[in-house]
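Asker: These are the structures in question, set out in turn.
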Structure I
Amino acid sequence: MTALEPRRPHAELRPEDVRELMGRQTEVLELIARAAPLREVLTGILTSLEDLMPGARCSVLLLDRAHGTLHHGAAPSLPPAYVAAIDGMAIGEGAGSCGTAAATNAPVVAADVLTDVRWTGYRDAATGAGLRSCWSTPIDGDDGRPVGTFAVYHRRPHAPSSREQLLVDRFTHLASIAIGHARLLEDGRARLEAETARRTAEELSHAKSELLAAVGHEARTPIQAIVGFAELLGTMDLDDARRREALGHIAAAAGHVMDLLSDVLDMSRLEANALPLALEPVHVGDAVAEVFGLLSARAEGRQVTLVLERGSADRAGDDAVLADRRRLRQVLLNLVTNAIRHGHVGGRVEVRVCADADDERLPVLVEDDGPGIPPDLLDRVFTPFARRADDPARTPTVAADEGAQEESIGLGLGLAHGLVGAMGGELEVARSGPTGTTMRLRLPRADR
């Protein structure tokens, strides 16, 4: 064992040492100020000291107070095998220089690890790494207790000089600042993450409650219709025409409930990234034509003209995208249905397949001539069952003339947005105003 020499005045440092020390200290403080990772800061401290103490190899071990163990912080020039051998060592008075320094909160100098009794358990690891001496200084935390150790190794027996003590004292202090700053940042991030997680959980819980309430509200009307017409069939003697009409109403209401439940299930699968997709080349123009056929009766009911503009897509393959055929049809059904519903009676809905666009994704525009999406809903248009703010100027007559604009968006747009994203595409509101709304769908081209 070797005791440290009594400390001499700061003047023992040579003028060139002071200049170099100030420059290196400034570099380290700049690293700390920009919140560089702790290992990067500690490496900067250790390499600076090694430059000022030729032949020295330095390391910092961080103390886990809860378990009483030391763990690798930084060691830019020590052999990796040795670093691994001492990583996680338990502190104690016989645990080498670092373990003893952390346990006693006092510097420990082992001028020769071959003869120092505190190195019995780590002697083989040290000599195998070519290390013969180790001087370790505890790094104090804000509470005066160790948060780690600062070790200086040499390849031959060595006791620190007064100059070396002064240098190590300074760099140990810098290491203490760096560790304290890093832990403050870590604690702040942990608190922020905990608070963010709490708020997110509350928001999700609130959103789920709202969704359940909205689904219940949405399903109540068709279920009431089913119950009402079922009672009518059971209590009244109806002729064949009225019986068929009542059964038709029941079937329609049941279909609406089934569609609603199917949409809710799809939304939950999308949120869990568990929606099965079969991606294949699909011609968008053909899919739009199929959707127009399915919605022709609805369009006729509102006297809406459906128009498909293919551009140059008549050339084979120009409008082919990589998509799930059924899910693409589901998205187009939703967008065109919305356009018919919210456009003017006697108006026009146009779907333009922009095959000429020089884009990795094929743009598809769905345009209506309705009154546009209410401004207070624009930023929530893909949120299931988002509701618009009360508009006192919007009377039932105006609403009917504008295409029976509903008070809630429903699930459709949110589901369409999720389906498009799952297929690697984008869905957005390209334009919305008094002359109509344009929804832009972009999907990966099949040939790129």
Structure II
Amino acid sequence: MDIIENKFYFLLTYGCQMNESDSERYAGQLESLGYRRTEDMDMADVVLLNTCCVRETAEGKILGKIGELKHVKQHNPNLIIAVTGCMAQEWQDRLFERAPHIDLVIGTHNIHKLIELIRERQANSGHYLEADMTVPAFHDLPTKRFQKFFAWVPIMNGCNKFCTYCIVPYVRGREVSRPIADIVREIEEIAKEGYKEITLLGQNVNSYGLDLKDGTDFSALLQAVDRIDGIERVRYMTSHPKDMTFAMIDAIADSKKVVNHMHLPIQSGSDELLKKMNRGYTVDQYMELVEYARKRIPDLVLTTDIIVGFPGETEEMFCQTLDLLKRVQYDMAYTFIYSPRTGTPAAKMDHQIPQEEKSRRLQRLMDVQNVYSLQLNQAMEHKEYEVIVEGPTKNDENHWFGRTTGNKMIIWEHDGSAAVGDTVKVAVDKGQTWVLKGHLIH
């Protein structure tokens, strides 16, 4: 491979952790070719936007950024602009129609095509599209990891659930699992490089292995990963209640390294709405999982996702969701206003909820949830926790932070004694709704 000198790339990632992981594989290919990363878009020879289309707001931001790039290209006609990821898969050549200054559009299964397409574009001007979802989702590619102590490890790609509001199955394809041996090999290499924490990634990790049809499942993967030396913490996301089993909860509880944080999206507290969403479980079935998880993992930190304003959501149905929050008392809930996605069944459903009402419901939901988030964080006061140091907060380089195994962020005044990646003990002084304040224990 010919190495290119004094060339730079600018990379912007939107959306989920899987996109973050994909971006590391795009960056790995560019750096293997000699490109270096820059934070200055005007300096770049390649600009890559790795995109998301889960919500309308994400698409709006991305289209705005693509519009900005037109002026950058006018100043640098040799600039190559690549749009990749889920929005690229959804829009395909419509992106060229919308923004002719784009050079490359690369879909979710075609990450490995980046260098080939850059070379084609350098040889001949024009538009280049690769969005074939029949090719394998995983390829052996160089990876440029952006974090110093934790690493993303994809274990599967795609989703077979077809929730009626969700575009992911249409842009990520069917579920495909990586063999356990490949995942273990990658994690062993990560551990040798000094990484302490990994996150196992999939659109639905609980259905890992089902497509392999050889008895492999998520429990077996967790047990294999738990045996790898050098890794201190194993996280996983995202779970789906339909495929979560007591056996998987047992594997998590019995593991030495899998963390006590479980993100288990409920989406609604109404059985009628869950059915319309095609979620595949009832509130009672979900509660059985929660109760068993709390029995097996006494210090469980439980978080969830909730959508408000789904088509047909009545006041009574919304109140059932509020009741569920009071019943479960999550550590945190990631709350979203329903966003219609073209091509999904929910976008065509009757009884769409007005935006003002959706916004009101979101606020009411957050008002209930914030009470429990604050109470649970205040209960952590005057206790000690191990965290891995992540570095300074965004707004103040004199205050550093780390996360507990339960994914709670603790902030302390930096005295120079801890370095990024160190595992340290911190005492919590004050619990707030979103974060905790504390001090290092020397």
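Asker: log10 I(q)/I(0) by the Debye sum over Cα atoms at q = 0.12 Å⁻¹ was computed and gave -1.17; which structure, I, II, did it come from? All intermediate terms of the calculation are to be shown ahead of the outcome.
Answerer: Working: I: -0.95; II: -1.17.
Here the read-out was taken from II.
Asker: For which of the structures I, II does the calculation of helix-only ellipticity at 222 nm (-39500 (n - 2.57) for each DSSP H run of 4 or more, over all residues; to 500) return -10500? Mind dumping the intermediate values first?
Answerer: Numbers: I: -16000; II: -10500.
Attributed to the structure labelled II.
Asker: Of the structures labelled I, II, one was used to calculate distance in nm of label points 7 Å out along Cα→Cβ at positions 114 and 146, giving 2.6. Name it. If you can, show how the numbers build up before the last one.
Answerer: On the way: I: 2.6; II: 1.1.
Among I, II, the structure yielding 2.6 for distance in nm of label points 7 Å out along Cα→Cβ at positions 114 and 146 is I.
Asker: Starting from the value 15.6: which structure in I, II was mean count of other Cβ atoms within 10 Å over residues 58-65 calculated from?
Answerer: Only structure II yields this read-out.
Asker: Rank structures I, II by distance in nm of label points 7 Å out along Cα→Cβ at positions 50 and 434 and report only the one at the top, that is, the highest. Don't skip to the end; give the middle numbers.
Answerer: Working: I: 7.3; II: 2.4.
Checked I, II; max of distance in nm of label points 7 Å out along Cα→Cβ at positions 50 and 434 sits with I.
Asker: Separate question: Comparing I, II, where is mean count of other Cβ atoms within 10 Å over residues 330-337 highest? Mind dumping the intermediate values first?
Answerer: Working: I: 22.2; II: 19.2.
Largest calculated value belongs to I.
Asker: To continue, here is another question. Please state which of the structures I, II yields 4.6 when distance in nm of label points 7 Å out along Cα→Cβ at positions 42 and 338 is computed from it. Provide the component values of the computation, followed by the final result.
Answerer: Working: I: 5.3; II: 4.6.
Structure II accounts for this read-out.
No lab work stands behind these numbers, since they all come straight from the coordinates. What you see is a predicted model; the values in this text were computed from it and never measured. Cβ atoms are built from the backbone, for glycine too; each structure is taken alone.
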